[in-house]
Structure formats: structure tokens, C-alpha cells
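No value in this document is a laboratory result; all are computed from the given coordinates. In this text the structure is predicted, and so the values were computed from the model without any measurement. Cβ atoms are built from the backbone, for glycine too; each structure is taken alone.
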Structure P
Amino acid sequence: MTVINLPARAAAENEIIILAHELVQRAEENPGGAVVAQLARRISDTADALART
């Protein structure tokens, strides 16, 4: 049986969301960062979906 530490999971989810949003912001500041921004948005969307489960 796998035991999940829910507070630790929530903290990890929040950290992923924060980092992904920061990555999006930094990528958008760099005109050549379109690919990075797209990847960051995908990470952020995935983290948001994970947080809702």
C-alpha cells in the first residue's frame, strides 16, 4: 500500500505552479522564448489539473 503525504503533495503542487508561472513570465520577457513559454504553460496547466484532483 502506498502512503501519500498529502501536505507534502500539496506543497509540491504549489511549488510547481509557482515555478511554472515564473517560467512563463520570464519566457514572455524574452522575445525568443516562445517555445519555452509554451512548455511552461503546459507544465502550469498540468500542475493546475493535478492540484484539482
Structure Q
Amino acid sequence: MTRSMGSGRLAYKLSFGKQALSWDLVDIFDCDDTLKFVTILEQRNYYKNWLKSLR
């Protein structure tokens, strides 16, 4: 984890089958054409499926 995460501005951009690393950190307030807005439920489901993909 990085110190900057303490401010809550950074999050890991998760990819299935790949462990999150420091270069996967993104600022949650930056614009990125590859990101889309989703509900909290969708985020939770994605996270659960991402964890399963690491096994």
C-alpha cells in the first residue's frame, strides 16, 4: 500500500487473473475513458469475481 491511499484518493484498477500492483493505482477523481460508473453492488460483485479469478 502507498501512503497516498490514506487520503482515500487512490484505488487499484483490478484485472481478472492478475494481482493488483502499485502501477495499477489510479486517482479516483481522474478521468479515464476505460472506466465507467457502476453501483456499489456491481463493484462488490466485480471484486468477488476478481478474487475468484486469482485462484
### Query
Of the structures labelled P, Q, which one yields -1.01 when log10 I(q)/I(0) by the Debye sum over Cα atoms at q = 0.22 Å⁻¹ is computed from its coordinates?
Q
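Given 40 as the derived value for relative contact order in percent (Cα under 8 Å, 6 or more apart), which of the supplied structures P, Q does it correspond to? Display every interim value, and only then the final one.
Details: P: 40; Q: 37.
The read-out comes from structure P.
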### Summary
With FRET efficiency 1/(1 + (r/R0)^6) of positions 12 and 28 (r between Cβ atoms, R0 = 30 Å, to 0.05) computed for every candidate in P, Q, 0.75 is reproduced by structure P
### Query
Here helix-only ellipticity at 222 nm (-39500 (n - 2.57) for each DSSP H run of 4 or more, over all residues; to 500) was calculated and came to -8000; which of the structures P, Q was it taken from?
Q
